Every structure is written in C-alpha cells, then in structure tokens.
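I've put the structures underneath this note.
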Structure I
Amino acid sequence: MAPPPTPHPSARVSAFSDSIQTAIALVLGADPVLLRTVALSLAVSATACTLAAGLGLAAGAWLAAAAFPGRRALIAALNTLLALPSVVVGLLVYLLLSRSGPLGAWGILFTPSAMVIAQTVLVLPVIAALARQLVSDSLRDGGDQLRSMGARPFTAALLMLPHERWAVATILLTAFGRAVSEVGAVMIVGGNIDGLTRVMTTTIALETSKGDLPLALALGLVLLAIIGAINVLIGAAQRVQGSALAGAR
C-alpha cells in the first residue's frame, strides 16, 4: 500500500494559521467551554494554595526556629520534595482516595475535591521550604530584638511572616504558578471528566491528542497569560520588598 501523500508545506502553514485564528476567536468570544475550564482551574489551584499556605508557612516558621536532632536531615528532605514529580503526588493521592485506600470512604476520587488535595500536597513543600529560608534569613537580621523582648523562638519566627509580607506574597504566587500549570496529579485523581474535572492543562493534553488544536491553543494562550501575570506580580512584590528594605536602612 502506498503511503499517504505528504501535505504541501503551504497547506500545513494554512492549517496552523487557521488554528491560531480560531483559538484567538475562542478567547475573545469568551467561549463557554473555555471559561468553564479556566474557572475550574483557577478555583482548584487557589483553594489548594490557600490550604497549603496555612500549613506551609507555619511549618516553615517552626523549622526555621526549632532546634532538634535530625533538623538538617528534615530540611534536606523538604528541599528534595521541591522537585517532587506531580505524577507521583497524583499516584499517592489516588491510592489514598481509592475504594481500597484508607480514605476511600470519602468517595471524592475523580472530583474537584481530590484535585485540590493533590495540588495541596504538591505545593505544600514549596511553601514550607521557601518560608523556612525566608524566616531563617529574617531571624538572623532581626530576631535578636524580638528575643530580647521575651518572644519565644517560634513566636519570633511567626512574627517575621507579616514583617516579610511581600516576600511571603512572592512565595504564594510561586506556589500558585506551580499548581495551575501542573498536569500529572490532577489528571490521575480527577480523571479529566468533561464538565466536571477538566482543567486547562488536562484539556490541552486531551484536545491535542484528539487533534482539536484550536481549543488547546486557546487554553494555552490563557495559561501563558496567567503565568505571565503571576511573574509580573512576583516582580512587583520583589520591587516593593526591595524599596521597603532600602527605606528601612
């Protein structure tokens, strides 16, 4: 059997151009499927980062102030978790939430709640590790004054978080960027169910495999815009933090 004819280069360029134009039209026209997918992505990632923020900031402050055997090993393990693959997180959460797992009675596998749990586990080490480093540096600069006023080590560490609020904002934005752009964990525990658990990254993967490039490109453009906005906000927070430090000196 003869191989299928190879499309002419001009035809490929035309198809790519048409896909781009259709993708832009979907974004500008506020396509309902696109809006629903983006809204779910933002809601899942924002909820996960909110949950992880409370635990991660407190854990980072405690680890910065605590003194106990094995502390350095724990810090090394936490830093290692910064590179934890999202598919591994998804697998672990899947095992926990499956019917035979210890949390199977919850019945939330393949729901947005399972996706929130997976992303919370994913970004928790990011927030904790960065918060620990931030608080450690802050305690070296201003911890003596707080301790001289009678503050306990953990209390002094916690007080450094609002003092370094712009740096904390940078940490949380970094975690949100990590959450909203990951695909492995939410694909495994969410199941990529149409109208229920499809987020931007999983929809991009699915639509690309189906050959529906316009929707995939449209979601890709929106995701790039969100990541770009996060980077702009991180830069603004860093500039404000730098200006505050310069003013304090």
Structure II
Amino acid sequence: MFDYKDKVVVVTGGAKGIGKCICEEFAKAGAKVCTIDLLANDYFTGDLADKETLEQFAHKVISDYGHVDYLIHNAIPKTCGIAEGSYEDFEYALKVGVTAPFYLTKLFMPYLNEGASIVNISSSRDRMSQPQTESYTAAKGGIAALTHALAVSLAGKARVNSISPGWIDTSYKVYEGADAVQQPVGRVGNPMDIANMVLYLCSDMAGFITGENICIDGGMTRQMIYHDDFGWKLEG
C-alpha cells in the first residue's frame, strides 16, 4: 500500500513495541530506518534524555544519509506518580517525552527533505488518567501541544501531526470478555493499528493534514460510563 523506497525515516524508541512495529513497516515499504533507543538495536543505542547523545545521533543520521524525510517521535517517557515520584523522575520523563522531540526536530530541521512529515506519538492519557501517572501524562500532554506549535512554525517545511494510542497490547494478545467489549470496536488494539496511521500520515494521501491529533483507542474515550448503565458497575 505504501512506497517509501529510499526515504529516510528517524524513529525514536524503535527497539520494541509500537516503535519496533513502525520501524518494520517502514523497512517493508523500502525506507532507510534510523532508530535510537536505550535498548540495543541495529542503528544507535543511547539515552534520549542526554543532550550530547541527541547531537551524536543526529550527526550520525546526517552523515549516513544527508537528509531526513520522516521523523517519528515515539520514545516512551518514564511513569511516576505524585506520591512516590521524585523531582528527578519527573524531569527525566519530560526530557524524554517533550524536550528530546523538540531538540531532535531542531537538529534535523535544516535537513528535512521536501514533503517531510513529523509524527509525534502521544497517548489517550493526554486527555484522561489513572492515579499516579503524572509524569507520563504530563509528557504526553506536552507532546500533543508541541505538535500544533511545530505545525505552525514548520509550515511549508514539514507537516506535523500526533497520534494518541489508547490500549495497545504490544504482545498482540487477543482479549475477550470485558477487556474487549468495554471498547466500542470490541477489541484491544495492537501496534499495527498505530503503525498504519503513521505511514498514512507520512504519505501524500495525508498532504492536507497538519497540526492534528488523531486518537486511536477503539472509541474508548468516547464511551460515557455511568453506574448501572448498560451493565457498568462501580465497585469499591
């Protein structure tokens, strides 16, 4: 469906989960994939919270290919809550989740090819939360807002959009019962649900889309829940 032959794509957090799936799908479509992750991978291993590491990574990509066509900010920020999280924990999460996407975009900006596209991976937690998830939620809310700011600043240079995944099981487990039916589509998501949208947003088919956030959550955030309504029960 997609042809990205010889296009250069940068994916952060590409060693596992959603990021790995995005890398694999771009590679299948012919792209040259450059990833950075704390986990070992076949391109660049390093900490996105470290400024010098970001500069070294960007230098390697430009030395290898000379330009970037697509930039996917996917790396997962650390989760800590207000009860136990330290100043350093929260700061680290924001460095990975917001500062790194900003700075990598800045580093690659002079090398963005014509028709460039940037896709930021946010989360449905940018609009809803569980207890003790402050650092992750703040980082994901931050990158969602960073998206429309960059879309305006980079107008004519690159389109910038974000995706907010809901429940995505990276092991591709098939859920049944309540876990599935609580979502209007009747199932839990998997990484391909996100990768497909990333490749679409980078394609010419999405040429009129920029500054947008697309929530891919099976409709879960649209489901109104009341005790005793349609079988829902509040316990505890």
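What follows draws every value from the coordinates through simple rules; no lab data is involved. Since we're looking at a predicted model, the values are computed, not measured. Cβ atoms are built from the backbone, for glycine too; each structure is taken alone.
Numbers at a glance
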item: Comparison of I, II by distance in nm of label points 7 Å out along Cα→Cβ at positions 39 and 111 - largest value held by; result: II
item: Distance in nm of label points 7 Å out along Cα→Cβ at positions 55 and 191 - structure with the largest value, from I, II; result: II
item: Parent structure of the calculated result 17.9, given that mean count of other Cβ atoms within 10 Å over residues 23-30 is the read-out and I, II the choices; result: II
item: Parent structure of the calculated result -26500, given that helix-only ellipticity at 222 nm (-39500 (n - 2.57) for each DSSP H run of 4 or more, over all residues; to 500) is the read-out and I, II the choices; result: I
item: With distance in nm of label points 7 Å out along Cα→Cβ at positions 31 and 223 derived as 3.1, matching label from I, II; result: II
item: Which of I, II leads on percent of Cα pairs over 33 Å apart, largest value; result: I
item: For relative contact order in percent (Cα under 8 Å, 6 or more apart) computed as 18, the structure of I, II it came from; result: II
